[in-house]
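Student: Pasting the structures here.
What follows is calculated from the coordinates using simple rules that are stated; it is not laboratory data. This is a predicted model, so every value here is computed, not measured. Cβ atoms are built from the backbone, for glycine too; each structure is taken alone.
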Structure I
Amino acid sequence: MRFLRLILIFLLISCKGQNIEEKRDNLKRITQSYIDFKKSIGKFDTENDVILIGANSIDKNTYWLDIVFDNSNTLYGMDYKNLYQIDRLKVIIFKDLDKSQLLENLFEKIPYENLNKAKYSMTYDLVPFHTELNNKNEVLSIKSKYPIKDILPFLRKNKVKFSKDYID
């Protein structure tokens with residue numbers, strides 16, 4: 001009987017750990033999908049292009065994830081302590097947003113380097129891939145300057161999980 005309880009506890013812990021990993025993987029698949037989409041419409045400069053990413057609560061059951069592609073030649077005064085990498089692109093995570101800690105373990109941590117290469121502050125509009133997710137990390141909605149119909153094939157190819165409440 002005791003042995004059976006131990007097996008049951010082990011199975012429950014394994015399932016919970018797998019569920020957390022699966023939720024985390026969906027965030028990585030979303031990021032990879034946006035990278036794949038951007039690569040399909042233009043070339044990346046892996047030396048100078050950078051991904052800025054952050055996540056923040058909307059309410060207790062939903063949060064947003066913003067992914068912005070920028071170039072280090074336009075960065076000025078960006079405050080960060082850690083640098084990450086995905087698909088040979090550098091990633092800066094906005095730590096001051098309450099859900100950004102979900103992102104830290106998704107990417108490979110790389111040695112710090114100052115990517116603030118602009119000599120002056122510039123004003124320009126960056127349009128993020130704005131994704132709203134539920135507490136299971138399933139996509140509820142996507143907003144972008146690009147047509148969603150063009151982005152969806154990349155999300156589906158990478159097996160991104162969508163909520164049953166997904167709004168197109």
Structure II
Amino acid sequence: MKDESFKISVNLPSELYAELALRIPEGERSGFIREAIIEKLRRTPRPDRVLQLERRIDRIENDLTEIKRGLSDLEILTYGKDKVNPHAFCIDEIDHKIVNHLLHYKSATTPELSDAIGVNRWLVLNRLKRIQRLSQRQIGRSIISYYAGKRQGKSKAWWLVEESAEA
């Protein structure tokens with residue numbers, strides 16, 4: 001198979017031609033220009049490759065949108081940046097009452113929560129621990145935390161982590 005050659009003409013500014021004539025001898029200019037074109041083409045992405053990459057990026061963006069929509073439906077992802085809906089970790093009305101109390105007061109001891117919602121304090125404690133574990137497992141951080149020391153006038157209280165939960 002014989003390589004076919006094509007002739008092309010190029011218009012160069014006089015300054016560029018003078019530089020080319022100064023640096024490259026007359027018999028080697030054609031080869032020099034050919035090599036320069038080949039080198040430049042190697043660095044320039046092919047249009048079909050760029051098109052493939054664009055299609056791939058579009059597919060990834062669509063998949064990401066579907067994932068976000070699914071997480072929003074599950075109420076794990078909310079519209080605020082790095083904020084989650086604390087009610088997403090509730091399984092029943094008792095859990096919702098506990099979370100509502102923490103959202104309103106920002107903190108509470110187990111006996112305070114027990115009195116406020118009218119259930120056994122051991123049930124409240126177990127529910128708090130379950131919400132804490134579930135949020136840690138699902139989003140990588142707890143939405144509530146227990147602090148045994150004194151903080152804002154309360155000791156041994158459960159606190160809503162304000163950086164994580166949307167109020």
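Student: For FRET efficiency 1/(1 + (r/R0)^6) of positions 54 and 102 (r between Cβ atoms, R0 = 25 Å, to 0.05), which of the structures I, II scores highest?
Tutor: For this comparison of FRET efficiency 1/(1 + (r/R0)^6) of positions 54 and 102 (r between Cβ atoms, R0 = 25 Å, to 0.05), the top structure is I.
Student: Follow-up question, since we're still on this one. On FRET efficiency 1/(1 + (r/R0)^6) of positions 46 and 158 (r between Cβ atoms, R0 = 25 Å, to 0.05), which of the structures labelled I, II is highest? Working shown, then result.
Tutor: Details: I: 0.80; II: 0.00.
With respect to FRET efficiency 1/(1 + (r/R0)^6) of positions 46 and 158 (r between Cβ atoms, R0 = 25 Å, to 0.05), the highest-scoring structure among I, II is I.
Student: With relative contact order in percent (Cα under 8 Å, 6 or more apart) derived from the coordinates and found to be 17, which of I, II does the value describe? Before the final figure, lay out each step's value.
Tutor: Numbers: I: 25; II: 17.
That value comes from structure II.
Student: So if we calculate distance in nm of label points 7 Å out along Cα→Cβ at positions 70 and 86 for every structure here (I, II), which label has the highest result? Don't skip to the end; give the middle numbers.
Tutor: On the way: I: 1.7; II: 2.9.
Looking at the calculated values, the largest one is II.
Student: Computing helix-only ellipticity at 222 nm (-39500 (n - 2.57) for each DSSP H run of 4 or more, over all residues; to 500) gives -10500 for which of I, II?
Tutor: I
Student: Here is a follow-up. Once mean projected area of the Cα convex hull in nm² is calculated for all of I, II, which comes out largest? It would help to have the intermediate numbers written out before the result.
Tutor: On the way: I: 12.4; II: 20.8.
Evaluating mean projected area of the Cα convex hull in nm² on every structure, the highest lands on II.
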